Structure P
Amino acid sequence: MAAVGPAAYKVWRGLIFPVRAMNVLFVTSNRIGDAVLSTGLLNHVIQTYPDARITLACGPEAAPLFAHTPNVVRVISLTKRKRAGHWFELWRTCVVRVWDLVVDLRASALAWLLIAKRRRLLRKSDAPVHRLRLLADVFGLDQIAPPRNWTSEEDLARAAELVPQGGAILAVGPTANWGGKQWPADSFAALIARLTGPGGVLEGARVAILGAAKEREAAAPVIASVPAERCVDLVGHVDLRTAAAVLARCRMYVGNDSGLMHLAAASKVPTLGLFGPSDEIHYGPWGEHTAFVRTPESFHQILHTPGYDFRSQRSLMTSLEVDTVAAAAESLLRSSAGAAP
């Protein structure tokens, strides 16, 4: 009888003893920004275990990000409930399976309440390092796993309809999940006029304004400030995947510290983040062509200002001058000249 080679033996063994697909549970954030940042680590899991079947749990706002992610066979939307009822529902859904790997970026007790062969948990830390460094430490990675977007052909086609070719496009994110982090609308309007008006570095550029439907009132003054023939109003009109595809077609993005800022950086568009009552050390935009500018006051100075109230929706970004942001935007444009879409 002829000897069976290693390759043939592997095929023969697979037919007799089918290899079970690896089951992975990946629990990421409710917030869009943190969910975007976690995509680098998710991509590491996909590349390391290419045959894995991944169940992903996240907040409802972030869920659309993962609709076309390779190997993700199910997305569980965690709608927050009283007395941590959402965690109980997730446990009840997942406890029926033996997991080969559980990755929990929420640092919850869930991973220890499931049958799992391996667990990887994000540890809470106050160290002055970027969140991406903390995420890389979950798997002991030497290098940071950069965030990425997964868009479909439909997403790309829709983006091409919304912002067809024909000159530069400046993308702007004038809103945030908290009013304190929002640079005033009139400052955004002045910046857009400076960059895209006569003599500006993006003279005549179209302006794509992005935001969630619930943020439309906050974005309205910025939308109204842009000449109608150059304004691409996308606030509340596109989902996250289409927004990512739109951003990839833009020459530059300028916006507050928000999920859109991280989405823009993951789309590899030159991204300028605006910071005040949030910490750029932990959450600055990440990528080759990214930069940030912040208020003259540091994050900690703002937090210790007399009368500071995190419940207030009043902007804490008023001290950030238009001249400062415009100079940073122009500098980023020059340094990223080869990164035009």
Structure Q
Amino acid sequence: MGQPGFRVKFDLLTTVDAGTLRFVNTLPGAGLVRQILTWRTLFWGTTVTEYLPVPSQIDGPASVESMLTIWRRSSRLCVLKDIPNQSPLLTEAERIAAAELIDACKKKGFILIAGQALAYIPIDFESVDEYLSRLSSSRRKNIRRKMRARADIQIEMMNTGCERLNNAEFLNELYELYLNVYEQSEIHFDKLSAEFFSAVFKDNSLDGHLFLYYSAEQLIGFNLCFIHNGMLIDKYIGFRYPAAREHNLYFISWMENLAFALSRKLRHYVAGWTDPEIKAYLGAKFTFTQHAVYVRNPLLRRILSKLSRHFEHDKAWFEEHLQ
């Protein structure tokens, strides 16, 4: 079949809405409840791609049947992770293939749950100033105020596979910055290893671009992006706190990425998952994925289908704030 997958003990409350999570955490024995709701799960897809890899030419029913056959009820859940849902970032053939896969999942009894919102910006402007002009005057004023910190920042860019990325000490420093961001994040799914980053940083076959941000000669942040199919894919960041916050590094790196995408005449900047509030503030558009979930136990399957909306964290945020 060729579809990547992995097995993991999965906390069902990972993407639950904030209200439900607060309720569970106030229950007597909340820790035990979380343990009970952590299930062995087979995921189809990867944690390092935006979407479940769906070939343009795919037999949806046969593909789903193959994944279920390999699963063979080996865990409580079988999940097809991050199926694109009419994504503007894909070709028409890819959108059709994804829609056929979703339809095949429905017919097999999978429960469809809205995934995270993927932020992106079409590069349909001639300059960053033109991009900013599309935002409200209050936002423009605030962003420009934050961008004053750019004068105190030195920026270096290097490609993956360059000689400096063979330095073990430097790689360790980059990984520590990644861990800083990971540890302050509210949503945790996977924790990438130092070995993973080392392999990626050293791979000269990738069209990877590492942006390094310095203040007073100290590295305070990095942003690793890749060029793929005419898009700049923002994949991994690392920050040194509190310096990164003090220098508004999130805003600065966002504008640097837009400028880089413009300079390469790319068609989209894909800003990734998480933090939809700040990304919406910065003018991003969003496209949702869908998770197709198959529950082994028929009773639990019916219960989950009734409660599925509580697991749609990003969708709930958008319905509350952007309607």
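Bear in mind that the values in this text are calculations on the coordinates, not laboratory data. Values in this document were obtained by computation on a predicted structure and should not be read as measured data. Cβ atoms are built from the backbone, for glycine too; each structure is taken alone.
Listing for the model above:
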read-out: Which entry (P, Q) yields the derived value 20.6 for mean count of other Cβ atoms within 10 Å over residues 54-61; value: P
read-out: At a computed -10000 (helix-only ellipticity at 222 nm (-39500 (n - 2.57) for each DSSP H run of 4 or more, over all residues; to 500)), which of P, Q; value: P
read-out: Which of P, Q yields 16 [relative contact order in percent (Cα under 8 Å, 6 or more apart), calculated]; value: P
read-out: Comparison of P, Q by mean projected area of the Cα convex hull in nm², for residues 158-229 alone - largest value held by; value: Q
